[in-house]
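Nothing in this text is a laboratory measurement; each read-out follows from the coordinates by a stated rule. It should be emphasised that the depicted structure is a prediction, and the values quoted were computed from it without experimental measurement. Cβ atoms are built from the backbone, for glycine too; each structure is taken alone.
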Structure P
Amino acid sequence: MGIYLNPGNRKFIDTVNSKSYVDKTLLISYLNTIICTEQKYASVLRPRRFGKTLTASMICAYYDIDKDSRYLFENKKLGKYMPSDADTPSWDKYLNQYEVIRVTMTDFIKSDKSVHESIQIIRKRLLDELEEKYPDVRYDRDDLSFSMEKLYYKIKIPFVIVIDEWDEVFRCRKEDSEGQKLYLDFLEDWLKDKEYIALAYMTGILPIKKYGKHSALNMFDEYSMTSPMQMAEYTGFTSDEVKDLCRQYGRDYEQIKEWYDGYEVRDIVPFDPDHQLLMSTGKAPEARVYSLYSPLSVVKAVTTGLIQNYWNTTETYEALETYINMNYEGLKDIVSSMMEGMRKKIRTDSYQNDMTNFKSADDVLTMLIHLGYLGYDSLTGEIFIPNKEVRREFEKSTQSESWDLVFKKLRKSEELLQATWEKNTDKIANILEYFHDKSSKLHYNSEEDLSVAIRNAYYTADNYYLVIPELDSGKGYVDIAYLPLPKAADKPALLIELKYEKRAETAIDQIHKKRYPDRLEAYKGNLLLVGITYKKDNEKHHECIIEEA
């Protein structure tokens with residue numbers, strides 16, 4: 001047993017002995033299906049407080065060849081697991097069968113030490129322990145992968161390599177792009193296409209860094225907060241697991257749910273051989289959905305009986321305030337709307353998986369998903385604030401005076417939408433005046449400028465509508481169309497026609513003349529025609545008329 005080579009099962013014993021232990025050993029059953037296959041590279045990404053390190057200790061205890069850990073697993077879910085197919089190995093097939101190396105990168109990557117120095121230390125310490133156990137091999141002290149290759153050919157026992165906090169270099173040395181590339185090259189040389197690897201399991205927060213369209217570690221399957229795949233059930237505590245803890249400790253489950261529930265993940269869509277499910281039910285298989293809880297917060301709450309925010313006692317990475325104050329593309333508006341319970345559809349594919357290269361609001365918001373500040377619905381592509389605990393973090397980060405105007409704008413936008421549904425044209429005009437007065441940038445010089453301003457004023461409509469600027473009606477283009485989303489099917493569709501330096505009646509006349517409502521025949525009876533005009537020299541700049549269609 002060493003510090004890094006075959007670290008044993010002591011840490012997992014401590015975990016199992018804890019009164020708040022939650023059995024996640026079935027994760028091993030999945031790893032046993034990918035070990036010694038082309039899928040043997042697993043990068044498992046979770047926010048802090050989600051049990052990554054505890055899981056790493058469990059994996060080491062299971063595979064470590066220098067220990068007998070049968071008694072730790074045989075009475076757990078893993079030991080009682082009955083495979084449903086012949087291809088799934090028995091639970092103990094790989095028990096204590098491999099050399100294990102465990103490296104925790106926070107022990108090596110430091111802000112006051114170059115990445116090159118850190119890699120040199122990792123290489124030296126691992127080779128020291130390998131040489132101590134297997135002294136008959138001639139090691140190349142400058143080449144870890146070659147030395148392990150030579151050792152493997154001698155002992156014929158492959159390695160399970162567990163790297164905890166793999167992304168520390170991207171969080172501790174954010175600006176060191178050269179050091180980051182050096183680190184990725186080191187991992188690639190050590191792990192990629194090596195016969196001595198039976199399983200490579202990495203934990204971290206951030207996905208693997210992208211450089212252009214390529215990655216040095218593209219052999220890894222990434223199980224993340226946006227796409228946990230087969231790891232979904234093991235991402236955090238499930239509802240059933242939290243209910244069990246609440247019964248054990250006599251706690252109020254509904255309180256725990258309100259504070260710590262809300263992360264929503266989906267696993268893979270199950271196989272349907274010969275379309276049996278589709279033929280018998282008429283429905284194709286769907287991925288299972290798990291509502292997840294932050295493990296550390298739940299454990300703290302049930303063991304102490306104190307339902308409160310445990311986030312700030314564990315966070316060591318950048319403060320939330322740093323990122324939302326970047327205000328990329330109206331990021332503050334997005335955050336304020338989510339604090340009011342709304343959701344926002346984003347794209348996650350442009351994020352470069354680091355903490356410095358942001359090109360859009362979506363990039364920042366994607367990073368906040370991985371950090372645990374936001375939940376993500378992979379089916380709709382929407383983000384949201386998951387629970388009361390995280391909402392408290394947002395509240396703390398938005399207390400400055402600069403946020404007052406943001407929240408007032410959000411409330412005014414919601415009032416504008418409500419006034420439109422109620423066909424209160426005077427109120428609509430007054431609220432549009434408010435947005436005009438509060439922004440020195442609103443110097444309209446055309447209907448195009450007015451269209452941008454109106455869409456900004458109707459900001460919260462995104463939560464209810466698909467917004468289509470310049471909708472082709474067949475006889476012209478509707479300036480803005482708002483079509484209800486499935487979740488807001490009871491809301492009326494909106495056709496908004498805009499005019500600059502003309503009467504509002506002119507906008508409505510154009511809607512009728514060009515028969516714009518024909519394009520939205522499906523919404524007939526639940527469609528509002530909205531004419532809005534802006535007159536530069538009038539004391540009251542905006543006018544509005546609404547008709548039903």
Structure Q
Amino acid sequence: MALFATVTDLLKGCPRNIKRRLLRDILLILFVSSGGIGCVVFFQGIQTQRELSSTLITEANRSVRNNFQNFTEPLGNTINLLAKWGESGLLRQDEVELLATQFQALMEIQPTIHAITMADSNGNHIQLVHTGDSWLITEHRKDKLIISQWLDRKIVSSKVQSEKGYMAQNSIWYRGAMTTNTQQAYFLSEPYTLATSQELGITASKHWKAFDTPDTDVVTAISFTMSDLMTFMAQFEDTLNDRTLLLEKDGTLLSKFKPGIPPGAKESTAGPGISAELLKIVTNTLAKNVSNKEMATSFRYKKKIYWLGLSPLHENKADIWVAILIPEDALFNDLKSQWKRFGLLVGFVLILAIIMTVFLVRRYSHQLKDLPQQHVNMHSYEEEIHNLIKAGESTSLEFKSTMRTNLKTGKPGKEIELAWLKSVVAFMNSDGGILLIGVADNGEVLGLDADNFANEDKCRLHFKNLLNNHIGAEFTRFISLKLLRIQEQTVLLVECERVRQPVFLTVGKNEDFLIRSGPSSTKLTMSQMVSYLNER
């Protein structure tokens with residue numbers, strides 16, 4: 001009930017009861033402090049969550065790129081080894097079976113290699129391809145194409161056909177190797193369709209000079225399919241494996257780290273779980289990344305926040321991009337449950353604090369003294385004044401029948417004016433209070449008709465003159481005068497504030513110092529006044 005009354009008082013205005021006021025103020029402090037702390041924690045939590053999301057996405061992108069480097073690093077070592085063998089005269093195109101045996105040995109060591117190719121500037125080209133359990137040798141000799149089955153380190157069957165116009169020098173990997181600085185490890189092509197398997201793949205190639213024919217340019221190349229790359233990289237993926245995409249710079253979807261999605265499928269959707277609209281947002285974001293640097297960003301789609309991380313797959317090339325797309329909910333499932341627990345804990349602590357506050361205010365309520373009322377709420381003044389009259393005179397409330405007229409004689413009397421002036425001075429020297437003029441001691445509302453003022457302005461002027469003459473104009477700012485209609489009678493409401501400096505009632509040459517003592521005003525002697533002011 002106390003809490004309900006406090007809330008009611010808070011809605012209506014300032015409560016008169018000091019216990020309710022104290023309870024209200026403590027509760028306000030609790031709610032404001034809790035709200036302030038909650039806002040700081042909430043906004044700081046959002047900022048921290050965004051920074052953490054960006055970091056997680058960026059680290060995921062870098063992890064994918066590192067896995068790609070782990071995939072290509074042994075291939076790079078192999079391509080460099082082939083170049084060294086060629087420069088030393090160990091690779092000879094005229095010895096096809098020996099060359100195929102060398103290539104097969106390297107491919108068996110590294111199963112991710114799909115094909116090894118060697119081509120020279122004279123138009124010769126030989127390639128060993130491994131598909132499933134079969135091995136195939138393809139030779140281009142001038143205008144002839146020779147396709148041979150390779151089994152148990154031997155050519156078991158060959159098929160010769162004419163193929164005019166084929167030039168290995170026109171291939172992506174050959175031109176790339178020839179234009180790449182020989183001091184660099186190797187050239188890495190963009191994804192393209194491999195001629196032998198019609199799968200999407202990437203080729204690493206390197207240019208070198210033949211040992212016995214230094215005027216001949218030779219390029220060795222290692223090809224791998226996107227499906228083999230995806231299979232290798234998917235083993236490192238956990239929670240993000242169904243939201244990681246590979247795309248070309250123009251937004252073409254190369255593959256998705258998920259079994260069952262054909263590598264190189266150029267479809268309008270990224271597979272299960274990622275809609276065409278989401279894929280379009282990814283490709284548009286990639287297209288706007290003119291700096292070609294890794295980035296992490298967020299966007300809202302269908303009332304959900306998604307985080308997108310973009311980074312080039314190869315640190316020296318920006319033609320293939322890794323895109324990691326994941327809903328923010330998936331990143332912070334555990335954090336959300338922690339937020340709920342934190343909210344419940346804060347709510348429990350707040351409720352406990354409210355209960356303790358109510359308990360302490362009630363326990364020490366006998367030590368709390370109500371402060372005197374100094375003001376009346378004008379929105380409900382009639383009700384408040386009725387309550388004041390009903391409560392009767394007290395330390396902070398005084399009734400006077402008239403302002404200047406002696407009701408016994410029916411004539412103005414100075415003693416009548418000095419009587420209520422004493423009350424005003426006593427209120428200001430004590431804790432303030434309210435004076436109602438036009439109300440009898442028994443609470444009857446008499447009004448100001450007996451004072452015979454011509455109008456309200458005359459009444460106000462007379463009141464002001466009495467204050468200036470007997471109390472001092474400098475103290476009038478602590479006194480408020482209001483003329484109110486109560487029970488069809490005009491009542492004078494005088495609100496007096498407490499004044500820290502001493503206030504005297506001046507009558508002729510005498511100055512009296514008065515204070516409130518119960519429902520009456522008491523005059524103090526000089527010594528009593530000094531003691532009172534020292535203890536005040």
Structure R
Amino acid sequence: MGIAADFVLIVLAGFCGAVLARVLRLPLLVGYVAAGVAVGPYTGGPTVGQIHDLELLAEIGVALLLFSLGLEVSIRDLKPVRKIAMIGGPIQVLLTAAVAALAGARLVGMPFTESLWFGSMVSLSSTMVVLKTLSAAGVTNSLASRVMIGMLVIQDLAVIPILIVLPQLGDLDNALPKLVKALGIAAVFLTAIVVVGTRLLPAILKRVLAWGSSELFLVAVVAIGVGLGYAAHMAGLSFALGAFVAGVVLSESEFSHQALSDVVPLRDIFGLLFFVTVGMLFDPAFVAQHVTQICGAVAAIFIGKALIFGAIARSFGYVNMAPWIIGLGLSQIGEFSFVLARSGLTSGAVSRDTYNLALTCTIVTMALSPVVSSVALPLGRVWQRVRKPAAAARSMELPPIELEDHVIVAGYGRSGRAAARALRASGLPLLVVESNYALYGDAVHEGLPAVWGDITREPILHAAAVDKARILLLAVPDKNTVLQSVEGGRRINPNLMVIARAARDGHVNELRKRGIDVAIQPEFEGGVEMVRQALILYPYDEAKSAELVSALRQDLYRYDKDPAS
């Protein structure tokens with residue numbers, strides 16, 4: 001069967017590796033790379049035969065991976081943290097790349113050009129690992145998380161100049177003319193993509209949607225991603241670069257979310273192919289021969305990147321736990337490093353030993369990242385006990401009025417917005433607290449007193465006058481955010497009444513056990529209201545209807561109810 005048999009072997013091996021990674025609570029791509037090692041030429045057992053042909057197919061996986069990451073990049077996400085992201089982000093990339101390149105040259109003995117490739121790989125963090133870690137911890141809306149996401153967006157965008165500059169360093173004697181030519185071609189090409197992407201592509205997608213074919217829409221989206229990638233390749237640039245830029249351009253259109261949801265399954269299959277082929281180039285004997293070097297490099301990467309990120313966060317006014325969370329949360333190496341490593345190895349700019357070292361460090365740091373991130377708060381608390389607490393960061397917008405006996409509405413999403421409007425209509429004093437700057441702006445625009453910041457932080461609670469508040473209404477979906485804010489609020493005001501949103505069924509009991517007065521589950525309430533409306537449409541006794549609805553609500557919210565029942 002030739003390449004078809006190899007493809008089947010890769011998919012089966014990737015599935016087994018993914019299952020193993022899930023059991024070990026590791027990122028799936030670590031399992032894919034491990035599967036590649038298992039079916040690669042450096043290990044025994046079943047081996048892929050047509051490696052070169054599969055590598056060509058894997059380039060499609062790279063393009064779709066970067067296209068989808070580009071779709072997830074939102075320039076608007078940088079607004080709340082634009083200063084640290086747009087100034088601190090480039091500083092971090094350059095500083096980390098320089099330090100890692102110097103370490104590679106001095107400590108490992110890499111040639112100058114090769115050390116620059118290695119430094120660039122180390123400078124990037126993993127968007128996928130960080131987002132999954134934040135989501136699992138339930139803290140995606142915290143201020144520190146917003147900073148991390150903003151820094152990741154800048155890193156993703158930094159890949160564009162990195163992919164342009166690094167390939168020109170192979171011939172240093174003629175590097176400057178080649179670099180100028182490459183930058184000129186890139187500028188013209190990127191300008192053309194932006195023009196086409198903002199004017200022509202949305203019109204094409206709108207026309208395709210008007211025909212009512214979801215299949216045709218998927219084909220159109222994939223054609224845009226790989227088509228612009230191939231156009232970049234024809235222009236002398238990176239195939240992956242063109243796909244990434246196409247995704248970034250489309251991310252600001254109204255079709256970005258649907259395009260992303262449609263392309264993800266296809267991206268995941270071809271992404272599996274890419275990560276497995278990355279693993280096939282890895283030699284396990286290298287790990288056995290360089291265990292000490294690898295352990296030292298991994299430790300240096302974690303510590304060095306954490307210090308750089310933490311110092312940048314601190315210099316931009318983020319204090320307390322934020323530097324620890326940001327520094328340790330972004331201290332791993334990211335998936336873009338696989339792309340750089342493959343590109344460098346294919347072009348001959350990176351040796352096999354450097355490739356193996358970079359690949360090993362990337363896999364290990366990704367696998368250990370959740371563990372490293374989890375020690376941020378304990379280490380931060382120890383540091384605060386050792387040193388005098390720093391002054392509160394100026395990361396909030398204070399309302400111009402004095403409040404007392406008021407309701408604090410934390411979160412101005414759909415639930416919080418509805419609650420705030422009803423409270424204002426009733427004449428009760430209220431204050432909105434929102435960490436998303438765009439939603440905070442919506443609250444201010446609607447004439448509501450509001451504070452911009454993370455409700456879990458003590459300075460924000462003081463700014464919201466929690467010591468004078470009667471009720472804390474938590475409309476945020478993150479369970480950890482709810483628990484941390486309740487703990488902080490009750491520490492300041494023991495008499496504070498708390499009404500919280502329970503994102504899942506099992507959270508109702510858990511929130512009550514943690515001292516929350518009222519826990520509301522939106523799906524419960526939606527079901528109860530649907531039943532009530534259905535009974536209204538029948539000639540059903542009004543008193544019995546009210547009794548039935550009341551009994552249903554009591555059963556759903558029964559305190560000792562088993563969440564699994």
Query raised in the report: When you work out FRET efficiency 1/(1 + (r/R0)^6) of positions 65 and 361 (r between Cβ atoms, R0 = 41 Å, to 0.05) for each of the structures P, Q, R, which one comes out largest?
Result: R
Query raised in the report: Given that mean count of other Cβ atoms within 10 Å over residues 145-152, derived from a single structure, equals 25.4, which label among P, Q, R identifies that structure?
Result: R
Report task. Match the computed value -21500 of helix-only ellipticity at 222 nm (-39500 (n - 2.57) for each DSSP H run of 4 or more, over all residues; to 500) to one of the structures P, Q, R, and report its label. Result -> R
